[in-house]
Every structure is written in C-alpha cells, then in structure tokens.
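Okay, got some structures for you below.
Values in this text are rule-based calculations from the coordinates and carry no lab data. Note that this is a predicted model, so its numbers are computed, not measured. Cβ atoms are built from the backbone, for glycine too; each structure is taken alone.
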Structure I
C-alpha cells in the first residue's frame, strides 16, 4: 500500500484517513472521514479537522470522496490543540450546515478561533453517553481524561467498530515511515509519543480499561497522530501502554544519575551516526569549536581524537543533536533525533526533550 494515496486506503467501513502524509516529518496529523449510509443522503463526518499547515491537502482529499465541501454534515474535535482544530474556521465557512461534537472543556478554548458551526453538541452531556444521528446511527462517547487534556473525549463508532482516540495511541514515526497502518517497527515511536505527551501511566491505564469494556469490541483504533492500529498489533499496543511509565512517572528517573551509563551508550551511537555522514574529524572539530561558555562543554570530555559523555545525558543529548545538526542537509537533524529516541526506547531510559515534531527549519529553544 506504500504507493497508494492515503485517502484511497480504507481503515474501516466507509472510513478513510484524509490528512496529509509527510515523509520528512516525525509527526503526522490524521484527519478522518466517516460516511454513514442509511436512508436518503449520506452523512459525512470529519474527525479532527487538522492543522492549518495541511488544509489544502485535507480539503483536496475530502473532495475526492464527497464532491463538494458543503455536503459535510458533522465534525468532531477531541481536544483544542492547533494540530487538531486549526482547520476548523475554514472548514465551517466552506461547510456551513455542519453540527459540531466536542466536550464543553474543549469548546471553552476552541470558541476563540471564531468558528461558528450551525449547531454544537456537547458530548459530555450526551444521554447515556450516546450521540444519536438523524439516520439512526449512534456514536458512543468515551471520556479519556488527561489523555492528554482534561476534557479529551474519544468517540466510538459501534457500527464500524472504529475508535477515534485523539492523541491517545498516537505515535511519532521514523523519517520515511509515513504509511497508514501500524506495524511492530512503529512501537518505539508510539512509546516515545506517550512518554512525551501523556501526564501519567494511571491516566492512560484508566482510558484503556474503558476501551476494553466497549461492546462490540473495538476493531480499529484511529488516533490523531501516527498510525492506525488493527488486529494483534492493536492489542499489543494496549497491553504495553497500560504498563509504560510516562510523563510524571519519569520525573524522578530523569534526575537520577544511575541512567547516565545508558545515556553514554546512546551518545556513542549518536556520534557514530554523525561520523558516518560528516566524518569523524568534522564532528570533533565542531565540538572543539564550541564557545568556552557553551553548556554542552560541561557534560563532555574531549581528549585528542576522543570525546566522551561524562554526565547529565538527559540534558546533553538534545544539545548535542542541535550542534551536530546545525547547518547540515535537510533531514539530518531528524535523523539524529530518531537515533536518540530509538536507542533510549530500546534501553528503557527516560526520553530527552528533543523537540520532536518540529520541522527542520523551525527554531528550537536553544536557537531562540
């Protein structure tokens, strides 16, 4: 399916991912189109309209299925982040007859975008947790508090057995892995995403318990980032995430020097990768030329043609990625980040703050 456009690949009954896939980005934004067919006209539902950066692609992909934007009848938003709701003002202007589904906590913030749908349904007030559609179809509301927002609401389509989960079950992808359906090789990116963006393991485990209780059982998990989850791999992800330390669970570990030997191994892998592309001497020259007051100098030992990580790997690795990736070819910094994230996941150590998901030309905190 690698050569088939995403909007042509069904993820379930009458459901397609209509967002943009960018092979150069570590963070994909997924927008979904679900169409209900009962009596009369079809009902087109747009799930998580997506980022303003992707609007042209989202609009074009939608039109491939629905013919005209005015035929959209419903949208839903899991939470208020700009990568989820950025397209909403344009979508509402082009599709003025839509009904919106959102929690009150979410809409309290989204309303500041000045997007005014014809009708708004607060899903947290839905009768017995069910939204009833005109055609007789139903959407089940599943609160997923603090995954990763207090008012986040996953939506379950029991007819197609698709769970639209928002950021929960999202994932980062290695450069070039922009396919739709998740595979075992994509697990590190899913783990990384949750360790960066989810607050606690307890919040994730609570949501997973609610998902396991859904009937009929979930067949497809469609998150707003990363990959669609199916079959045995979906079950594996649920089981692993239930036990994965994330967010605050890692805070004390991040400050504990017992992880520095493992960070030193990651450092060696990162240096080897950089030397492969730039040459060993070029890498050493770049580190030798760091200003005397540069923070990274405090964490490294340079001796002749050797360099070693002596302390604070959690802080040093992001600094090293920025220095080695500065002014290099497009995609090189993402390659370095991916190396660190994969190595840390394999060693089960806290993930450094690498600014994953930023484009190659976007500023990092250090740049600013």
Structure II
C-alpha cells in the first residue's frame, strides 16, 4: 500500500524542531511529507531538504504577495497531488484551505494561535477575522489544537463539533537539550554576567501582547527594595524602544538587559536562575517547554498552553495574566525557595517527555490522517 501523501502549507523560515521531529519520527512507508512555505529560502527549507523532503518556497513576505503565493500553491497542489493538505498559521491556512477545497482535497488544520482574535479591540476587525476563523473551522476536515485552551476556544467559543478537534501538543525529544551541559550553562552565565546576581530571563518577541509591562511593574518594587537581580530579555521586536523608555520611567533601566535575537537561546535559558513568562497570548509556548526541559524554575501567566506545559502549576508557578501584584508575589515565593522550584522543574522535564513525547505525537498525526481519509 502506498504511503499517505501529505503537503504541509505553512510560513516558516527558521529551523523548526517541531517539524524536524515529525519528519524524523514518522514511518515514511506510512506517510510521505512535502512542504510549501510562504517564507523565503532559509534554515527550514535546508533542514527539510537534508532529510530528503521536498520543499517549495513561495517567498510571500507580505499580504500583497498572497495572490502570487496562491497561484504558486495551486500549481504545487496539482503537481504534488497530495492525499491531504495540512495547513499551519493564519495566512497559509486561509489560502491553503481555500485552494484545497477548490481542488476537492481534504485539509487538516493545526491552530497555532489561541484567543487573540477574540480580543481584538476593533469590533469590525474582530468580526472580520472571526468570520474567517469560522469559515476555516467549517471547511477543515479536522483541526489539531496544541493545547487544551486552544481546543476549548475552537469547540466552546467558536461552536465547532468536538469530534472534529484533537488536542495534540508539539512533540519533544531530549536530544537538543542534552547537548546543553552544566559546563555550557556555566560558561554562558559568565559571558553574560548572570553569575553576578540573581538572573531572571524572559524569552519572547518584544510585542505589546507579551506582557513585558506587567513584568516590569512586578519587578520594580522588588529591585527598589534591595533585591540584587537583573532581568534579561531574549528576543527582538518593534516594542523595544517602548520597553526601554518604560524601564527608565520605573527607574530599573540598568537592571534590564536587551539581548535581542540570538542563536544560543537554549544555553542562555539553562544559565538563568528563573524564567519569567508574562505573556498575554500564546497557543503553546515553546519558551516554557524549553525552560522546563532545561530544569529552570518558572513563573508564568495562566494563558492557553501554560497549564498544559506546567500541568496545572505542579512544575512551575502560574498566575493570572496582566496582574503585576500576583506575578510579584509568585516571584518572591520562588526566590525564597529556589531549590524547591528547581526540584519541581526537574520533575517537569520528565512530565514533558511523557506528555509531549515526539514519537507518540507523530503516531497520533498518522492516526488523524487515516481517520480523515476514511471518512
């Protein structure tokens, strides 16, 4: 019997371990993957091709280039003739699902965002995007939610039949984390000056919905009261100048270091004493997963996949979003007993390797593909 041919339609340029593991751990006698990315050439395409997988680069960096990308994708679908189309992210899903339906192909959608569209302040804009979301939900043969909260959003808020939705986290293996040894972490602590004081790390894009303001509000009183600590921000974004100015207003600018985007993120994470995650939106935060896999104590907001990753707070502290006082209180508790927080994080690593086991996830994808084709 021939393998199921699945074309993934996405917008990824950097290397994505999620897809690497999916390709590596799927039996190619059962499923044959190919990819069409709306991004340009880059590490993702190189990584897939090194695995012997076909990758089509549509190079559509803006919405104005979507018609050209749609024309290219139409031709790819005709040439590949996949049994299934599997879409990811908003624009690739909106375009890919439409073209799949026009060619009478079944499509599976992975929903990588949570409730962000429901919280758009402009009612006209919110209504427009939610109308597209409902159209996507109705026309997808099956929807994969990476966290319980995303599943709830699709089923309860958007009234999609529950049998059409599967909750399936991003698969994880220990391979890339095992390379981050204590020596690597110690060297990074020295390089960044993390060994000179308590070092807090926030890993996220510098964007207003990532909650940095509330983190600054939580941390400022502790620093003013004598806490010897420094906050490192790992990530880039157009909100940097705003955050620099706000840190200056709070009198903590010298205690906040902007690291920008770096390739050594895992080493930096392993070097930190505590990972802080004040985000207001996520589907399933890779930063939290990686931090737990590296045994770092965590204080995070209770959004979307945080509860899934931390098992309801067993392996890290979870606080309400946009609540600086609660974040500060949880941070004080963790600081007061860092050893206990580290012990919980180490147990969390075992939990992640079980719940998000990449081999199991790949097998579940295979079952979903078979189910969709059988119906």
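I have 5, 23, 30, 22, 12, 6, 1, 0 for P(r) over Cα pairs in 10 Å bins from 0, in percent, calculated from one of the structures I, II. Which structure is it?
The read-out was computed on structure I.
If we compute distance in nm of label points 7 Å out along Cα→Cβ at positions 59 and 315 for structures I, II, which one ends up with the highest value? Write out the running numbers ahead of the final one.
Details: I: 4.7; II: 4.2.
Comparing I, II, the top value of distance in nm of label points 7 Å out along Cα→Cβ at positions 59 and 315 belongs to I.
Which structure, out of I, II, was percent of Cα pairs over 19 Å apart, for residues 251-306 alone derived from, given a value of 35? If you can, show how the numbers build up before the last one.
Values: I: 39; II: 35.
Structure II accounts for this read-out.
Here distance in nm of label points 7 Å out along Cα→Cβ at positions 115 and 131 has been calculated and equals 1.2, so which of I, II was it run on? Walk me through the numbers before you get to the answer.
Numbers: I: 1.2; II: 2.4.
Computed on structure I.
Given 2.7 as the derived value for distance in nm of label points 7 Å out along Cα→Cβ at positions 171 and 299, which of the supplied structures I, II does it correspond to? Walk me through the numbers on the way to the answer.
Values: I: 2.7; II: 3.6.
This value belongs to structure I.
Could you tell me which structure in I, II was used to calculate semi-axes √(5λ) of the Cα gyration tensor in Å, for residues 203-330 alone as 21, 17, 14?
On the way: I: 41, 18, 12; II: 21, 17, 14.
The read-out comes from structure II.
Work out which structure the value -10500 belongs to, where helix-only ellipticity at 222 nm (-39500 (n - 2.57) for each DSSP H run of 4 or more, over all residues; to 500) was derived from one of I, II.
Computing helix-only ellipticity at 222 nm (-39500 (n - 2.57) for each DSSP H run of 4 or more, over all residues; to 500) on every structure in I, II gives -10500 only for I.
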